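Alright, structures below, take your time with them.
Coordinate-derived values only; no laboratory data. Computed from a prediction, not measured in an experiment: that's the story for all the values here. Cβ atoms are built from the backbone, for glycine too; each structure is taken alone.
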Structure P
Amino acid sequence: MSEAKTEIASSPGTARPYDSKLGIVTGGSRGIGAAVATRLAAKGCNLLLVYTSDSSTEPTKQLCSELSSSHKVQCSAVQADLSSPAEAAAKIVEAARSFFGSYSPNKPFQIDILINNAGVASNQHMNDPKKGPIQEDEFQRVYSVNVLAPLLLTQAVAPHLPANRAGRIVNVSSVSSSIGYQGQSVYAGSKAALEAMTRTWSRELASRATVNAVNPGPAWGDMYAAAGKTFWDINQPYVDAAPLAQYDGEADVLAKAGPDADRFDHIVRESMGGRRPGFTSEIAGTIDMLCSAESGWTTGSVICANGGMKMSIA
């Protein structure tokens, strides 16, 4: 069981600042992507959710159905293999164009929000005693999805962004880009590249959109819970340094864990020294903030969404 879904109820009095806007979220079937989709939909955003694997087809369609029903927005899903970035970018933009035309046939096609969230992980030391040396194909696998895919997708989306700086692009990086975790030469490097492109795009696209990134730390869910004590111990010194990670059974924190609360409470107390990871809903809150009109004077920045595990705005 994973953390509770973010529930943001829409009502006649709920502010809908993204009403009629179109947002694209890659990796939108689960985790941070699904949490972002939920927040944007609750504020009126129409959504195209991008997923890769066949196993994500039904969960993504189900999420779209729930968001459409709960928040009275349009939501569609498209399957695109981001390990083939050029094909994926073209497919996503064409799907967005068709989707937009289905509910706004008389308006010029426009993409207002792009969340480059999808990514793949890699954990391997140089000359790893178990896995051997890092090979070129591992580098290509990670950089194709984590670097080239967001580059080509952003490039394809750029001509369709608003012409008045109202567009919003948020790239999901990782605290790994700057912490220096052992075994993450490839993964951390890919996220550092994404942060570098964030700064470049903020200048190249300044007339159309703000471009920012967030760098989450550990996020609670099935994968993190299953990572095991060896991984948690490696991570512990960094989590210990995060002031917001302190946990002592607070009810509001347990509510975020939802039906997984008992497991969360036990693992954090017994195996993580009372220092908790974040929740995808908390990370999504920061991303939502960067999509808002109020964030319009912020661009080219990497915003720390990790409970203070790293403190900077770069």
Structure Q
Amino acid sequence: MVSSVTAPFHGGRLQQAANEFGIAAEQWLDLSTGVNPEGWPVPHLPAEVWQRLPENDDALEQAAARFYGRPMLAVPGSQWAIQTLPMLFAPTRVWIPRYGYAEHAFHWRLNGHQLETYDELPDQHQLAPDDIVIAVNPNNPTGYRYQPDQLLGLAMKLQQLSGHLLVDEAFMDPSPRYSLLSGTVPDNLIVLRSLGKFFGLAGIRLGFICCDPALQQKLQQRLGPWAISHPARYVGALALQDTVWQQHAQQQIKYSSEKLTNLLSQHFAEDQLSTTALFVTLTLEESQQARQLYQHCGQHAVLVRIFPEWQKIRFGLADDFGLNRLAEVLEDF
């Protein structure tokens, strides 16, 4: 049973690291977020995008439907959906992965739900009526990826029990063939997507959710007017329609991921490394080792994401200059 109610810690806290290590923020190499460092190039925005209120019948959700292959509800970041969904269900038992994006556990618990952790997805004999299962695919930070059929089978079992499956696909864009959006979506399946990771646009706070119409209506009521800024809607629509950039980004991310994995494998055993398209996670034997590596990197102005309670360090992608800098830091560890 999960018991902590402490708000989760996150990567990307560059100013905090700058203060902690006494190194100016502009001198850092930030590998802590898992966000594509070569993001979609944002153009100059027309003045009206800043001056006019956003309208929901613009090009954004049409572009999202083409990109994801089905209608999606735009939300101000998938984090907003993670915070809001637990408010829309009566208290019930919620299955949470032992390792995974901690905001899920935090908000379901905060809203009075009973949490149960799992290492492997619960089977039919463990499930009860109204259960909700959370899966992060690919998992952040472990990198583990479920096959679509495995998750769809679980969704069908839950459907027989009036339960739901929530799948967080925030890091799925580089490998869309594994997405549950590519096939039939049962009514009890909820899928979250993020524009921040693959497109490198974390700052505009834009995400999408696929769910049944009744739940979507409840979410829309919670959104209220103008929840997503006009600049976010404008930029998001353009990025989702830019197929040429998307194809180039797929190739660039694959190249960068392979280079990062090769570099880390020169310093750590292969069975310690778990690779996804947008990050590589290192598992160490003890929390103290993770803290030592985090401190060592920080002293050289390289920010990585530490998960001390799980003995893990996550490394995001970097360009060749950044990888050379990381290589020099690891040589001294």
Structure R
Amino acid sequence: EKYSGQVKLTADGLNLVNYVAGLPFPNVDTKDPQVAMKIMWNWGYTHLTTDDVDLRNFDADTGAVADHGPLTVERHFLLDHFRRLFWTGRLYVDPKPEKPNPNGYRAQQGLYPVLEPFDLKGVGALGNRYTSSEKQDDSWLYLPSLRRVRRLSTAQRSDALFGQDTDVDSYYGYSGHPAWMDFKFLGERDLISCYHAQHYPVKWHDKVDWAFDDVWEKRKVYVIEGISKLPQYAYGKRVIFVDKEAWVIPFSDIYDRSGELWKIWINDMSFRKKAFEGANVIDYPDEMGFIPAIVMVDMQLEHATKASLPSHRFPGEQGWYFNQGEKAGITDDWFTVAALVNAGH
């Protein structure tokens, strides 16, 4: 709360003023006309990571799902790294609270390279987000088979690629910029979700193997409706559930343009100081937001994509590495198109 007293939201709700670090609006008033935007700014600026994160050695399966039955795997994906570097709001890694930032970045992220399947080997993606809402994200997709880097529009962030169900804007429950949607506050409610998963790596259910089997608990959430301002956006609206205490998104319901439920995003979360007990396992000073698994279910096609973060194929892998900076390979040059292409060769 150190800096929260000086933080303001512009009249249109699209930009923060005087933000330094931490939660922009720790005391949310549900009667505030800007309550929906303040909740989403809190989410956007109190992500599960603050300075940087490196997710390693994770995999995903996608395919048709049966009623009360297993996933019929159509494609298996193995990925090397997902990394995100925050330039502002930094709390742990020098320089803080902001890196020298002539480009005005809020964050940079990359997902590369794909290791399996063979026909997608070397594929990867990069993105830059800016502190100013007037600047759209830079997004690139590298396709080694075509030997080209494809630039993606902001609307294309909602497209599911390579036969699976997830899209970039749905990661973490919602990963778009707060300014890209018209948000409406729908109220508060209780729901059951997974915040203290005991299994790491994830334990998938024996029969319904696209659903994680773990401890669920009752939580209080804000309910926010978001409708994209982008005409080419794939979805009609999102209903986003934001935890009132942790400011994370356990679920997100995604609707098509006719108002029918289309997809559901589910996060398997585990707030803990260590990935697991053992030698050489990082012990963090605070509980960190580990996510052992994510699931996206296409309700209309009866199709799902599940990811194990990390994969069971790497015993002893911590998976998530928070606020480790260069020790975890988080360097500025990793987030360049040149590095993306080089890794895909």
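The table below lists the values:
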| read-out | value |
| --- | --- |
| Among P, Q, R, which structure scores highest (criterion: distance in nm of label points 7 Å out along Cα→Cβ at positions 160 and 184) | P |
| Origin of the derived value -13000 (helix-only ellipticity at 222 nm (-39500 (n - 2.57) for each DSSP H run of 4 or more, over all residues; to 500); candidates P, Q, R) | P |
| Distance in nm of label points 7 Å out along Cα→Cβ at positions 192 and 208 - structure with the largest value, from P, Q, R | P |
